[in-house]
Structure formats: structure tokens, C-alpha cells
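Next up: some structures, all given as C-alpha cells.
Readers should treat all values here as calculations from the given coordinates under stated rules, not as data from a laboratory. The structure presented is a predicted model; accordingly, all values stated were derived computationally and were not measured.
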Structure I
Amino acid sequence: MANNNIGANRIVVGAGYGWRDWLAQRVTAIVMALYTIVLLALFLTGNNFSYDAWASIFSMQWFKLLTFTVFVAMFFHAWVGMRDVWMDYVTHSVVLRLVFQVATILWLIACVGYAAQILWRV
């Protein structure tokens, strides 16, 4: 009798993070879309399109926090996507894949720090 692992006794293997990553991509995309709507509303309801008007929008503490939250969501969104790219297309070398993943993490952390520095300078 052959054991073909089909049906209820099938052995499921894998990393098991597919659902979590799919959900993270959707949630971060929704956060970015909502921010875009808020930013467009502020832009379209304003009557002064000067640098000072834009600086005053970003000088509000709640908007800085919202913007920083969106940057973190965007960087996490990018991490999930790039990690999947590295895992799917750099499969011939585990060391090379790890180097790409670490480089991506370091780059995204640097971007978060730079975004915070820019936001809190205004």
C-alpha cells in the first residue's frame, strides 16, 4: 500500500507565515491609503499653497506622529515584500540571501531614523 500523503492525513510543511504576511501587507496598505486621503483633504481644503502653509501642517504634533506612523508602515510593507523577493529569487545561496535580508533591514532602519529626523526638524 502506497503512502501518498493526500487527504486528511497529509503532512503540511512550510514556514507558516503566509497569512500573517498577507494581512500585514493589506493593513499597511490601508494605513497608507488613509493617510493619503487625509493629506489630500488638507491640501484641497487649504487656500495657501506656500511653503509656510505646508510647514504649518507638518508642525502639528498629531500630524508628525501620523506621518511617522505611515513611514513605519511603509517600511514594514517594503520589508515584507523585499523579504519575499529575496526568499523566492535568491534560493541558491542561503548566505547571499541572508546578506541581502540584513542589508535591507539596515537600510530600512536607517530610513526610519532619517524620516524621524526630518519630521521633527520642522
Structure II
Amino acid sequence: MMNQLSTVGKWMYALPMIAFGLMHFAGAESMSGMVPSYVPGGVLWIYLTGVALVLAGAALLAGRYAKLALQLLGLMLVLFVLMLHLPTVMAGGDAAQLSTAMMLKDVALAGAAWWASATSSD
């Protein structure tokens, strides 16, 4: 039973990451406004993030480089928290509530990635 739950959990974690990555390609221009102005490259970071999300999900499903992919995914999500969400939350205003939710989601996903990396066998 635990092995089945682990398999289902792996798929439930990996498939949304792949979907998020594909969404970065489909909506790159509209997402480019999320890149902080002090970070050069703009839309390039949206595409790079999309690639990273797709590769992380694929690595997890394939069971190849899953540990490394999960560790890097966790790091990327923590960077999102620090660079994107936290400044908006700290600034307050209308966007703070949505940014708080996004920040907590990314904290949870990063924690789950790091936790799963600790049990990954590859």
C-alpha cells in the first residue's frame, strides 16, 4: 500500500510541475512582468523556468537524476519566495494577499521537493 501511495504521490507532484512548465511557454509574454526589474533578461527567465519545471517533472517520473532535480527544484522555488513573493507581501497593498498564497504554496512545494529528495534512491 505504501509503495502505491508513493507512486501516486510521485505522479501527483511531477505532472503539475510539467504542466506549470508548459504554462510558462504558453504565457511567457504575460508572465514576463513577474521578473523583477533588477534582474536582466525578462522573458528569457520565464522560458528558462519553464524548461527547469518540465525537466524536474520528467526526471522525477523517469527516476533518473530525480534526487538532483528535486534538490534544484526546491532551490528554485525558495528563490521564487525570496525574489518574487516576499517583496510583494512586505509591500502590502492589493497584491499582498495573492502573493502570500503563492509564497506559501512555493514554500510547501520546495519543502516537499527537498523531503522527497531525501528519500530518492537514484
query: So semi-axes √(5λ) of the Cα gyration tensor in Å, computed for just one structure, reads 27, 16, 12; which one of I, II is that?
result: II
Structures I, II, by mean projected area of the Cα convex hull in nm², for residues 34-105 alone: label with the highest value: I
task: Can you spot which of I, II the value 3.5 was calculated from, given it is mean projected area of the Cα convex hull in nm², for residues 42-81 alone?
output: I
- request: Using relative contact order in percent (Cα under 8 Å, 6 or more apart) as the calculated read-out, with 24 as its value, let me know the right label among I, II.
  value: II
